[in-house]
Structure I
Amino acid sequence: MKDLPTLLGALDPEADLTGRHVWLISLFAWIRGDQTSVAAAVARVQAFLEAVEAQPEFQRRLQAWWQQLIQTLDITTLLADFGFAPRTAFVSELGERLRRKMLPGTPETSDASELFPLVASRRFDAQWMAALEEPQIERLARLLSANPQLDTLHWQYSLVDALTYCTAQIRATGFAPELRLRMDRATPHARAFHALPSDVEELRSIFFRPERDEAQLQAALTQYRGRLDACRQAVNSVYAHIEENGISVGMVFRLRQLRERMMRVRELLDALLSPKPAMAALKLLVRRVIIGHDSKSIGALISANSTLLSAKMAERSAETGERYITRNREEYREMLGKAMGGGAVTAFTTLLKFMVVGIGLSAFWSGFWASVAYAGTFVMIQLLHFTLATKQPAMTAPAMAAKLKDIGSAEATNAVEDFVDEVTHLVRSQVAAVFGNVFMVVPAVLLINALILLLLGHPMISHDEARHILATLTLLGPTLLWAAFTGVLLFSASMIAGWAENWFVLHRLDSAMRHNPRFTSALGTERAARWSAFMRENISGFASNIALGFMLGLIPAFTGFFGVELEARHVTLSTGQLAAAGASLGLEAFRFPAIWWCMAAIPLIGALNLGVSFYLAFRLALQAHNVSGVDRARIRAAIWARWRTHPRSFFMPAQYR
């Protein structure tokens, strides 16, 4: 790293554009040092100021360099556009961030927004810049400028130009059809975007008049700020439309960009009206350092723009999840019946899986046709209004979290206790569903095996296949790891279900099916209406079941291709396979320790399937509803207290106790 005398000697105002910019980058690197102490960086700034003041010749060179810099560098892009996507599309911004991460920048540029990340290249720069005191900034301004009044006027013109560009972007985004058509036209703010250019031009003309009238300036500022607030109110009406008609990542991205542009305008206005231009400029630069580093993060982009979409998906899952929670004896008994029906159908899933394996196809085609078998029988369970226990948690978790939205309000004093009541309802509902599935799949598989033995003279699977099943399901192997992984798949299927339903609603496909002439001419008006209602009701379930089926079948095949074969352990399917293995081996199977280890694994597989999928979905829903960490701690404490005092409430309704 250069020392200060070497750095001062390298300054050449006659250097080309790249040379001047490289010197500025070197100056910041010297001030930054090893980034261990803000005080040390501030001390180096002080040393730089004192060295310049002690050498009048160098001060003249510095001022000449500064004039060259501000005349050749366009700072309005840094003020107005820095940190925003060049195009108002999520995918474009994702590509831009990847480009910035992978490709180096160059100081050969007249765009301040391209040079600034090279100069202030560390987040530490924001810390030492913010620590500079006002007298130091004033000294630096005097040292840089030979004509402070002229430089201040240049700064103000740049700020107003940046305001103009920012306003134009706000207006263009507000006029985008994706947002404009979703704004409430009845609101008095519906046409607020139209007058923005005239407001900012009036502000410009009044601000730069030789004899400026402060009353007129304040009136222009009030009108401009009021117009921006009206635009914000108009944009807020889009969120009401989202509540009813779905959302997309692109729409969320536009809304976030628009809101941040409005905040940028307020920031520029504050700087323009500040009586201390140098301090206002420093504040803007500190903010740009933070924005520059935040704008590099791909994870932050995805997280920020998917939060609202996740919330909407969680809400849609919550609507579905309510039907899986039983609260009384009749609902509990109905859940048992539906679960037993689901277990019976899953026995046929087991048969189809063994038939696919028996054909001896390649890994991909075996996984594909197994996926078709899984998805087909899962959809059959849905259409017959039966229940597959492991699909419940990812749906019920958002329904539970939705009850915590107002936990922090004064009116919600009993919210935690009410929520714990719901937890007990949920747990015993899922216990009933698992019990019903497992209780029914075993006799159903044994019955199918008996029919095959009677008709074909051999059991459903051979002895070798039966021993292979015992070897793969044993508790002594990686069964529990695969069971937890299956919980992740169950959660993923629920997210796909929420996304599919949101997409269906966003594109108004139910209305298209009901009213589109091609559908009504082919199906008839009444049948088209029935199909529309049917799809609106079942699209989430179809998406979830088909996605889960294909993940269970194809993920082992795909991961096996790369030498890391991830298996799935679904409690109902595993129980069915174990029953088939036992039927093939006969009563002799109970003499093998392996079958007892497999039987011991079944309840743990069920617990992990349920627990992991519920945990992931519940965390997402808590985040979507902004439930704080303190409230989460209260919830955990209340649940443990209920478990210690009334453990049986988690397993059966009061009428059975």
Structure II
Amino acid sequence: MSDQATSAADLSLAADFDTPSQADWEKEVLKVLNRRRPEGKELDIEQAYKRLTSTTVDGLTTKPLYVKSDGADELGFPGVAPFVRGTTVRSGEMGGWHVAQLHEDPDAAETRRLVLQDLERGGTAVYLRVDPDAIKPEDIPTVLADVLLDLAPVYLTSKTQQLEAAKALAAFLADSEKDSAGMTGSFGIDPIGAAALAGTEPDLSVLKEAVELAKPFPNMRPIVVDATVFHNAGAGDVHELAYAIAAGVEYVRALVDAGLSADEAFGAIMFRVSATTNQFATISRLRALRGLWNRVGEVLEVSEAKRGAIQHAVTSERQISRDDAYVNLLRGTMSSFGAAVGGAEIQTVQTFDVAWGLPSEFSRRIARNTQLLLAEESNVGRVNDPAGGAWFVESMTKQLSEAAWGVFQQLDAEGFVKALSDGTVKAQLDELNAERAKALSTRKLPLTGVSMFPNHTEKPVQAKARPEAPELGGLTLVRDSQIFEELRDRAEKARFDGNAPKVLLACLGTRRDFGAREGFTGNLFHVGGIDTPIAEGTTPEDFARQLKEQGTTVAVLCSSAKVYAEQGVAVAEALRAAGAETVLVAGQVKELGEGGEAAVDGNVFDGMNVVELLETTLSKLGA
């Protein structure tokens, strides 16, 4: 090695390589896409771009390549209007946002202990749910007894008791010896969100009362626009954003009518938003919300300093799965990263076992530490708008802003409250849920551990049972994994009753012939909790015998096209003669050759409607 010092400026790791152009990239793309296409039927670059472009449930377009012209015309700066890049400037010190884990255990003494534990081990704020099945309003003083109220903000949420919770917290804060000017957080008053859940008309008169409660505490925000209500009921990124802005505008109007200035109204409101596993959509949506709220403020002539939208990001409950619950650790990490990069001021990470019941100390610790690792060890909390200027993120932010503004204008024409009451919002959510269900059913939208790579013999997660919640008549949580969990429950009940559902995989030839399709087909039926015993043999009679031994009436042929052509029809006919009511083939029916269509009832393949297949199969097997 030369002892001559080389400066970083002199060292270029790419010095020996030509700088690739867009044309070079396009050439390589065409080479891959046309690799197995017949001569004369190759794709051109326009067709290639079209094939590689995808569309989200909301109609947003994701391109395969982004260039400078896709970016922002003017990037702007964090901490100033239009606030797309953040409402504040992160100082570079530890943190970057408030870590506020959710507490909803009705045992006040236990919750008090867990609140203190969170704050001692890295939490910086308290997030309480007050409802008949959670913390009671009268227990708020007990739950917060050990909290230093001038250091740790308190954020409330409630589905049914918002005003009671706010009054209880206000009274507790008033009795504190701490300086009321140093107390921050939110009383959680959100009448539109509560009405959406209850299926009733929202009572906006509570907004004025909430503002009165907050007067002794100048840094408390009494009102929250909880967009997670709509996200958990099925809203995609565009509609969650549009509903948040629409509800916020309704609140500003009501507050101005009650005698507040537009500046005061803006200062009373914060937003609660979802953070999803689509990290780039989460980043872009949080950025877009700030830009849109700033635009509303401009129209209403709100002072620039008041136009920043404070956001509390909560990892998506809709994306939580019950089965293979530990995958939720990955979902929470991705979602929290998106919220952090997107500039959320407060974050809550749902515990991985939330679908099973109240969280354990272990799951609480992991959820809390997810944020701490991102903020302090990965240093995400030290950086201002790290995605700012990225052409993809800027393009997605712009698309979201434009699409959400269009939906908002339609809703605002008659008023969001009316759109909620007359069923317009519900109809939009139903349409979005139907579109998402198609993508989930075909696994175009895959769920790891649920619709892909399931472990259908896993043991249930042990969790403390939740109290029974009051029955509400409005929007409900629609988890993405629910339909698959219902299939698993059907199979588990049949197994408990002594009728374990089975599908025989008739594997023809050697493992080199059938291995890939056997693995695919086994995983496919495991999604529905169905066992898949494997049958191998050299004659059709071998497979017929094993079908009878397994006591099932459904079988799937698994092998290569070559072996199918040689043995497939004969084996299918033998299975049928042995009592198989349904015989399918993994792959294409035409691979069986002559007589194939008559020998089988259909096929299994990537991209099929998995839910329909599993529902039909379970019914045929008596589950």
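Throughout, read-outs are computed from the coordinates displayed, never taken from laboratory work. Remember, predicted model here, so these are calculated numbers, not experimental data. Cβ atoms are built from the backbone, for glycine too; each structure is taken alone.
Ranked on FRET efficiency 1/(1 + (r/R0)^6) of positions 27 and 387 (r between Cβ atoms, R0 = 41 Å, to 0.05), which label among I, II comes first with the largest value?
II
Distance in nm of label points 7 Å out along Cα→Cβ at positions 19 and 123 was computed and gave 5.2; which structure, I, II, did it come from?
II
Rg and Dmax of the Cα atoms in Å computed as 28.3, 87: which structure among I, II?
For Rg and Dmax of the Cα atoms in Å, the value 28.3, 87 is produced by structure II.
For percent of Cα pairs over 18 Å apart, for residues 467-610 alone, which of the structures I, II scores highest?
Looking at the calculated values, the largest one is I.
Hey, distance in nm of label points 7 Å out along Cα→Cβ at positions 83 and 547 derived from one of I, II reads 6.7; which structure?
Of the options listed, only II reproduces it.
If you work out FRET efficiency 1/(1 + (r/R0)^6) of positions 483 and 579 (r between Cβ atoms, R0 = 35 Å, to 0.05) for I, II, which one comes out largest?
I
Taking mean count of other Cβ atoms within 10 Å over residues 211-218 for each of I, II, which is largest?
II
Upon calculation of distance in nm of label points 7 Å out along Cα→Cβ at positions 259 and 571 from the atomic coordinates, which of the structures I, II produces 3.9?
For distance in nm of label points 7 Å out along Cα→Cβ at positions 259 and 571, the value 3.9 is produced by structure I.
A value of -13000 was derived for helix-only ellipticity at 222 nm (-39500 (n - 2.57) for each DSSP H run of 4 or more, over all residues; to 500); which structure in I, II was it taken from?
The correct label is II.
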